[in-house]
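What follows are several structures.
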Structure 1
Amino acid sequence: MTIAAWLRRTAATLFRIWPERQRQRDRLLELTDAQLRDVGLSRADVRRETGKPFWRD
């Protein structure tokens with residue numbers, strides 16, 4: 001991998017992927033129990049996912 005490719009990948013992670021991951025986790029917390037059931041998740045699933053640091057997939 002070239003330095004330029006590494007820099008592009010790193011920038012994508014820092015400025016696009018990590019913030020989007022955090023936004024998605026924040027939105028999970030806003031869903032009602034009925035909405036969670038619709039997508040096949042439980043409150044425990046949400047707690048587990050939202051308890052992760054933003055850099056963990």
Structure 2
Amino acid sequence: MAHKFEIYKDKKGEFRVRFKYNSEVMFSSEGYSSKSSAKNAINSVKKNAPGADVEDNS
């Protein structure tokens with residue numbers, strides 16, 4: 001699989017989520033105090049992002 005979500009702990013001990021495509025980090029999340037919150041963030045992106053609009057503020 002060329003893309004995946006990755007849960008990891010940062011230096012502060014918080015759980016974060018990265019989305020990788022071909023081993024390149026495309027985005028990462030805020031820090032969460034629990035792993036279950038990080039998993040909920042992943043599920044939210046999977047559920048809500050397919051139809052997300054693009055806002056260009058350049």
Structure 3
Amino acid sequence: MNITELPGLLIAQDISSQISTAILSKSLDTVEEMGDSMIKMMEQSVYPNLGQNIDVLA
């Protein structure tokens with residue numbers, strides 16, 4: 001390896017690291033959204049008729 005190639009390699013490694021970090025961030029956001037959706041689905045399955053009937057004879 002030539003010493004003149006070192007700055008180029010360091011820049012390429014930094015860019016690769018930034019890309020990997022951005023992809024990981026997007027993946028985490030997607031997993032978080034899926035978790036929120038799963039929680040909503042589970043809440044609806046426990047009380048499937050919640051909010052569908054109104055008692056007007058109070």
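A short reminder: the numbers here are calculations on the coordinates, not readings from a lab. Predicted, not measured: the structure shown is a model, and the values here were computed from it.
Observations, loosely collected:
- Looking across 1, 2, 3, the calculation of Rg/Rh (Cα atoms, Kirkwood Rh) that yields 1.01 traces back to 2.
- Given -8000 for helix-only ellipticity at 222 nm (-39500 (n - 2.57) for each DSSP H run of 4 or more, over all residues; to 500), calculated: source structure among 1, 2, 3: 2
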